[in-house]
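These are the structures in question, set out in turn.
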Structure I
């Protein structure tokens, strides 16, 4: 090869010219196709300073190969599914708003934004139960699905072929034999530990199963776009489970030395209607077929099981970034306190600015994050934000008992959010996610008590100590931050 270029030096010049032209054209494409400024800069830096690897990374993770599929077929099918419930959902929302207590008027902008942006309705008369860790979640889940009469719908990012996965599969198999309709959606990358034999066993039992997006090359899919990060179980159109807990043994803490802290919800009532809509739209998208008799899966009569106000905030490539926007709205609506728990804190600019602004305004803001994350690069990127947060008055706590995976936010005395979305770019802008907003003092107080219990297992980070980090560490953290839009 060296001899060839020595004999024909012009060929090397031609290759270099072609490469430069290619980089210019690729840069133009990135600028035109990537709407997020930080992502644009991230990709431009990659292809400029790490040429070959940067180009590979961009074509693996940056190109919107599925854009047309998502923004044509899925949006159309979403509307077809919503038409099944539109009249009842609209009446339900308007009636709830009409009778909304003055206590919750401060959250009205957030509520109405979610309704107009993603047609998510505010519902009342719900029963809501907090489930801490997998031990509580699976006990309640098994209890409810054993009583299923008509259908069970499951949607999980991670469903492992392990002890807890097999326990759930056995119950589902028995219910399928009883004639209960079971549909199971899973993320093809997140559930990669689910064996083909396990999946075949479910299907042979009569359980309908499908990935939301089929991945052809899993080895290259670690951060591929459009992951289905939701965790939803719906039983008979009345019961819903949602939150941070997937189906995997680590969530039930079999190893006391690797403690996994998480939060989930059990809801019974009218809120189930919208979660059913979210599941059905992803199911229709996954199998690319419309479901006959779709209407029978939606309960279109008012249910009364409790006194909780509930609304879902959903996001995905097919809808507006409702979680990011509603989170920002909610932060600005705070008058006293904001307590946030998240395993990954790489915030988008609107949320970061909202947090800093409210901290400077004197709001009590506390951020609870893992002391040690599951990725050094992600951890470093998160650390790069802490100095500016501490400087504005945000209190930061490192959870030391194990890994904290809960995604919760408490605002003042009445607003609580429990969900699937991390506070990072991928959750806020790309993944299918769903957070649940509960407008209720009792739930807020219980979550607040759990938050302070977690703080007892945590160590507070102080500004004067934090800025003493070595220059090398600070540089690595800020270097990692450059790649935060890609993480």
Structure II
């Protein structure tokens, strides 16, 4: 008990040291530097918002960030981990190596104008419904501000930005982890757009996905149905068995699917059909058990319908391993900076967006507040999880969307295309930058974060990607 109490006291002491050793002025200066370039970062974010490129297809979006980083003096290595749009940008030398993650992919079918009512931009086109145009730009802004501080202060160390494509179902970071790109990093920071300002340590669900492809025998559905074997029957039989399975899995499990191909004409027995599955659970070992049962339903469905089936693993993510030492540091900087404030025009926009929700989930005005610090279990998944198992990691969310907005919605796209999104983006950049300053200035905090990280991983931990040894699925959105 005495040892445990000593560790808590030590952790708190280390946590308080940066504020004393670094000084408020340096943080104010770095925040001002980001504000001074806010117009440029706004333009970058809106370029990416308008491009709305899907995972592994973000050539122009990735290029915008790379160009800005090169202009700022970073050494940029593109096409890493066998992914054309992935890159690593570094400045400085020696330790600590502080990394910042940057995402930039959009979601399919969520095109939306920056209006408070549903107004499709281009029918069927993608949209930034998870705010990754803001994510990549804020991270870039933070990295450049930290680089400038390293130069002016003479501080040693390396600031590194990781350009990570295809977070939405493509697991871009997993391939970068597997390629060893994080092996020499000491700490990695990240953030995400949201409807509130929150730096609580939040974990996620481990996740795996695959496309199950059934093949049957084509025939005329009326003239010779006995000669046909329907691939669609195989898909439907699998889906039925999986839906029965839901009663017999742990309650934290999430299983969802879409039929991506089901045939072309009712009077033709489908010879090919495909269903795309996601399975999630907090525990990777339990996820593996549930996944095997889902695969059994596919084999059973094929046997029962006289078809064949194969599957392609598309992605797999570990849950995020939280780090309280780093999370407290991020939270302190978020609290110091405060929330975001709307103009009267923005408040009216936000009020009209909230009218589309049906009910107020989070009140208008909460964007000005910082959420209480507490450990949270999220129900989504992220490839940040894999990063967190190979290097101590922490992140935050800022209010880039109207309070109450759910991610992956047109409302998120709309707010992300306005000053509401930009305000949250600039706040995130400042938190990432000032937290990086704390880490560069106080190596003891980095060491405490590593100690906690090693303790939580366990002495026998060995990283293994949940997606196996497959190559990046560069065509998964085509």
Structure III
């Protein structure tokens, strides 16, 4: 079968291309550019790729097209597909129709943690012999890729709440129809798509209402919005958290190489150890533990998976050391996740100076709405260097984040703060760190940050 993917170079679309290749499809695709690692990966797969958009890219006798959410009306490929009545799907629709299909659909959703949870589930289920299919928005360290068509009876999806496509303005995760739904932690986000907190919450309510009554919802009670969206659910709800919950997280002990913790359920205590940094990852692992138990995976296999799981690339990953200094990177996308990361590093390295190099890359982080929360979160660090954001044109001037004010607030909080547009200044800072210094540095960005993490890894070998 011959298929064409318009906007193939994104994480989701390139992974979908990989799934189709696994199934023996003849795959073609186009995008603006093909930067490493995606371009070389697609070529190794045998995907026929075209740089730039043109109706000539679409092969004759194509069976159907998949249109990515970067494609808008006026794009020559979109217009050709519509004008010639070629069958087409969104990425999320194609995933459901061709891969999730009639499998037990397990969806990890929420503002924070969904990539780690879905990665852990893929690792756990693979270790447990379930041979799951999976589709994840980040690369699990312990698996060969972030996707697999699978051979078993279940499919694990990372449930993205962002919009599906130009022809479907609903959330992607509403295409996956979960039998098991995980709600990790819900806080207002994606301000460009959800104009109000109520709209954001309603998207999750709609997802909750897709779960059948013989399915299950696994929800984090530490977030009020989680409680709100499951209120009145017909489907059974299993809760976890540090307060009142079915699975109560406790006895957290920091170790030199991670954490020990327990889950108290029905009077019993289950003991676990993890090498992942950050107490928030205990919550992520707990969601996976509950799912594994629900699916009948043995307690011993789950314990081994928790201990052996090494997380996800770009999620608080150590990328190098230099003398007594260590550097991490994290896919920072929200003030809460930034606060969790910085707090975790403070706990791991209480006697070292903590420096945060921060790039507000997403639309939400460039918006004034998060300015105060960002100042509070970033002020957990001892020193903050902010890269001035680019491409602010789509945000109204009165709605844009005021970096000068943000830096001033950080300084008023008693911390060192600065900002610069030049990536060279951040590189110079890293180059000038001496072997005698004792620091912890973390690069916070859900963008490219001028390839700073890659360069930092080379500097801190």
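Worth pointing out:
- Label whose coordinates, when distance in nm of label points 7 Å out along Cα→Cβ at positions 320 and 400 is calculated, return 3.2 (choices I, II, III): III
- Answer label among I, II, III for the case where mean count of other Cβ atoms within 10 Å over residues 144-151, calculated from the coordinates, equals 18.1: III
- Each of structures I, II, III was scored by distance in nm of label points 7 Å out along Cα→Cβ at positions 40 and 248; the highest score is held by II.
- Which of I, II, III yields 17 [relative contact order in percent (Cα under 8 Å, 6 or more apart), calculated]: I
Where a number appears in this text, it was derived from the coordinates with a stated rule and is not lab data. Nothing here was measured: the structure is a model prediction, and the numbers come from that model. Cβ atoms are built from the backbone, for glycine too; each structure is taken alone.
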